[in-house]
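> What follows are several structures.
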Structure I
Amino acid sequence: MSNGRILLVDDEPAFRQLAQSWLQGGGYQVETAADLSSAREVLSRFDAELILLDLSLPPQFDPQHTLASLPDFINRPVIILTGHAERQLALDAISQGAWDFIAKPVDPELLAVVIKRALNKHQLDTELKQLKQQQLGGVGLQRLIGASPSIEAIRSLVQRIAPTDVRVLVTGPSGTGKEVVSRALHELSLRADQPFVSVHCGAIPADLLESELFGYVKGAFTGADKDRPGMLKLADKGTLFLDEIGEMPLPMQVKLLRVLQEGTFYPVGGREQQKIDVRLISATNANLPILVQQGMFREDLYYRIKGITLETPALSERKQDVPLLLQYFLQQLSQKPGQNNGQTLRLDSAAMQWFLQRDWPGNIRELKNTLESVAAVARGGVISMADISLLHPELQQDRVPSSSALLQSASLELEPQVQALEIGLIKRALAKSDGNKSHAARLLGLSRQGLLKKLARYHL
């Protein structure tokens with residue numbers, strides 16, 4: 001049984017052979033490389049848990065070049081092998097993320113101790129990362145509320161593709177939870193302990209979007225008094241979420257395409273190329289193929305971002321999930337400071353029925369915002385139609401009586417029933433016309449003067 005997997009990177013053939021033999025005798029699996037390019041190739045097929053890295057490597061034999069490449073390797077412990085003259089450079093390597101350094105000629109006993117400590121630390125970090133990933137993934141999936149077939153299908157696909165780096169395009173109407181799906185993909189991924197950076201492409205002015213994404217260097221433009229990293233750099237090693245990507249201006253689409261093709265970019269005003277490693281998730285409520293046909297979205301970029309497409313359905317297509325969503329949001333509201341003294345809020349039967357009957361054109365966002373509003377005016381732990389009517393008076397007191405309701409009334413006198421019907425119709429017309437009496441009169445088939453007489457008669 002192997003004690004661990006080690007990659008040894010050193011340009012001296014005799015040292016590589018001797019060190020490999022000694023490490024294998026200690027129970028380690030060992031691969032070797034003579035330079036950084038070969039090391040990257042080995043790592044593409046050999047999942048090393050630790051790297052022994054010499055500072056002076058061909059073809060440059062420049063320790064600074066090796067230090068600049070260090071970010072490519074420090075997702076596992078890196079032990080620097082260095083000559084005495086390079087001690088300060090080795091300390092610089094540690095400040096940039098290397099685990100430790102050992103001076104040549106290497107003391108085998110010291111090397112054995114350092115390797116063992118580094119691998120133990122790597123194992124602990126890996127276990128913690130997996131635990132955090134499970135916890136975050138559980139939270140992410142829990143936010144995908146619903147039991148409808150469409151949500152079950154999304155939840156299943158998210159679990160299958162999250163651990164990969166495949167690019168995902170999340171489509172669907174506004175307010176259907178596209179960002180929730182995107183966060184679940186991140187939280188179930190191998191990048192869960194790295195940043196999730198969200199950028200709303202339509203909320204940032206076109207002339208600022210480039211500097212927001214790419215960052216800028218000091219002096220790049222008026223007001224750039226210092227270097228500032230952009231969203232791309234902040235998302236390095238993690239996930240970049242581009243919301244409403246269909247609203248990205250065409251010039252920026254060209255620049256984003258280059259980033260996706262090459263994994264590099266230049267900050268605004270900068271001459272030094274920067275490398276990034278991000279998983280891209282995009283979202284839109286627009287029909288991108290139509291935008292492509294209209295020349296408003298680049299076809300090559302569309303095919304770059306659409307790896308796998310997930311479509312979030314409108315709430316009207318999954319009404320059976322509304323009670324579950326309401327329960328989830330009520331629990332969240334109940335936990336807010338100052339809300340109902342920590343007691344769980346609930347809807348009475350009439351209020352629940354009102355929520356279930358609506359179509360919710362604004363989808364989950366509208367449902368949540370409406371619930372928060374009525375909860376804010378509710379007294380006690382039960383939300384009733386009286387609370388809803390404070391914000392939507394036309395839905396209760398101003399509702400026009402139905403003919404069956406009139407017939408079932410205790411009174412069969414004609415005049416009071418006609419008055420009640422007229423009052424209800426007038427209130428509905430005023431509500432539909434936002435209080436404009438001329439418009440309301442036209443809706444009722446009356447003159448403006450005729451409506452004013454009836455308002456005065458009924459003290460409205």
Structure II
Amino acid sequence: MDKIVALCKRRGLIFPASEIYGGIANTYDYGHYGVLLKRNVVDAWWDAMLQERDDVVALDSAIIQHPKTWESSGHLAGFTDPLVDCKTCKKRFRADHLAEARENPDSQPEIRCGRKPSQLPGDTPDCDLTEPREFNLMFETAIGPVQGGGTRVFLRPETAQGIFLDFKTVLTFARRRPPFGIAQVGKSFRNEITPGNFIFRTLEFEQMEMEFFVPPDQAADWYEHWKQARFDWYVKLGLRPDHLRLRDHDEDELSHYSSGTADVEYLFPIGWSELEGIANRGNFDLTAHGNGSGKAIEVVDPELGRYVPHVIEPAAGVGRSMLAFLADAYDEEELGTAEKSDIRTVLRLHPKLAPVKAAILPLVKKDGQPELAAEVQSLLKARMQTEYDEGGSIGKRYRRQDEIGTPWCITIDHESLEDRTVTVRDRDSLQQERIPIDQLADELSLRLARPWVSPKVAG
């Protein structure tokens with residue numbers, strides 16, 4: 001994990017927020033390449049939900065909803081963590097994580113006292129821990145210009161509730177009947193104590209969530225469908241199958257409204273952890289909001305009559321998905337000879353996810369090569385994200401592109417000026433071939449469209 005964090009900061013993908021002021025715990029900013037990678041992950045999710053299907057529609061609901069939303073959903077009363085404070089070092093810990101750390105200190109490496117020598121909270125004479133108390137995880141604010149007054153509201157802790165509130169409206173304008181889904185991507189906020197681990201869990205995070213509404217007797221079949229569909233999505237985008245698993249929750253793990261929940265888990269550097277959850281939520285949410293608003297949320301079907309749909313929910317985090325793709329793609333390859341070895345750091349990202357698809361590199365900054373390189377870039381940029389780089393030796397430029405995951409580097413040299421061909425270097429195989437400039441855009445577009453298997457699997 002340390003190597004991934006260092007690479008992300010070195011190449012400007014992801015770095016701590018507010019760093020000039022010392023940062024703020026568990027908040028991160030995304031630089032240019034991080035934004036491009038995030039956009040590609042989100043676009044791939046939208047493609048799977050909308051472009052490849054005809055039974056899902058899109059929504060973008062408000063971050064601040066009516067405060068009764070969270071009463072009806074149960075978040076206001078039950079969305080809590082048990083916390084303890086140390087009065088000495090002023091640090092706060094989740095009581096359940098502290099209990100796990102006492103049983104197995106290696107399971108929670110971040111749970112340590114703030115005073116040296118670093119030990120478990122409560123293990124030193126100076127520690128003064130409070131009794132555990134429940135702490136609501138929602139960020140609270142108020143609507144209104146007067147401090148201390150106005151209407152009490154919350155930043156949403158999940159995007160799902162906005163979908164449930166808008167279900168009847170969408171049902172009307174989308175001209176759909178169950179089974180169909182409503183999907184959205186957006187920010188959520190949870191004021192929780194996080195154990196670090198980079199962007200695995202943060203105070204604000206982006207979710208890719210879809211609620212699939214079905215007649216009650218079809219819920220079990222659709223639950224199985226979405227479990228497999230979401231697992232396959234990660235494999236299709238290059239995650240190694242032996243680093244993925246689909247784990248059904250035990251009975252004591254299930255939420256009170258769930259008849260079945262499964263996690264797509266990935267073998268992160270921190271161990272097996274949840275990547276995405278798929279839940280059979282039953283009709284709990286629509287019934288709760290119908291009761292809370294006094295307006296029945298039902299479907300009237302000519303054949304099935306009047307009923308409250310059941311809901312299958314695949315919910316994934318953008319940041320957590322990015323971390324899995326980065327962890328799976330990170331590789332160090334030994335090159336060179338026995339006398340002089342060299343380690344190449346490379347992100348073997350699926351080409352569709354790579355922030356930059358093609359880097360255009362003139363061999364020298366003279367003799368017309370930069371001008372021809374600019375022409376090549378103009379031919380490609382309408383079809384894919386490109387980058388022009390003429391700084392430093394060609395070897396150093398290759399390494400920069402390897403570290404951000406660029407699948408193809410295109411070198412313009414003196415021969416290019418003579419026969420209008422360029423050298424295309426493949427990130428994974430390091431093979432190079434000459435391709436005519438007028439065929440380059442079509443060739444790279446074909447490569448992007450082909451199925452891709454990680455060299456870690458193929459090798």
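> Quick check on the output: 0.80 is FRET efficiency 1/(1 + (r/R0)^6) of positions 150 and 206 (r between Cβ atoms, R0 = 35 Å, to 0.05), derived from one of I, II. Which one produced it? Mind dumping the intermediate values first?
Numbers: I: 0.50; II: 0.80.
It was calculated from structure II.
> To test your reading of the models, identify which of I, II gives 27.7 for Kirkwood radius over Cα pairs in Å when calculated.
On the way: I: 27.7; II: 25.1.
Traced to structure I.
> Something else: For the read-out distance in nm of label points 7 Å out along Cα→Cβ at positions 30 and 382, a value of 2.8 was computed from one structure; give its label from I, II. Please report the intermediate quantities before stating the final value.
Numbers: I: 7.6; II: 2.8.
Value 2.8 for distance in nm of label points 7 Å out along Cα→Cβ at positions 30 and 382 corresponds to II out of I, II.
> Further question: Have a look at I, II and say which one yields -9000 for helix-only ellipticity at 222 nm (-39500 (n - 2.57) for each DSSP H run of 4 or more, over all residues; to 500), as calculated.
On the way: I: -14500; II: -9000.
The read-out was computed on structure II.
> Figure out for me which of the structures I, II the number 23.6, 78 belongs to, where Rg and Dmax of the Cα atoms in Å, for residues 166-389 alone was derived from the coordinates. Don't skip to the end; give the middle numbers.
Working: I: 21.3, 65; II: 23.6, 78.
The read-out comes from structure II.
> I, II: which one has log10 I(q)/I(0) by the Debye sum over Cα atoms at q = 0.21, 0.22 Å⁻¹, for residues 302-373 alone, as calculated, at -0.91, -0.97?
Numbers: I: -0.91, -0.97; II: -1.01, -1.03.
This value belongs to structure I.
> Have a look at I, II and say which one yields 7.7 for distance in nm of label points 7 Å out along Cα→Cβ at positions 102 and 438, as calculated.
On the way: I: 9.0; II: 7.7.
Only structure II yields this read-out.
Since every read-out is calculated from the coordinates, none of them should be taken as a lab result. As the structure is a computational prediction, the values presented were derived from the model and not from experiment. Cβ atoms are built from the backbone, for glycine too; each structure is taken alone.
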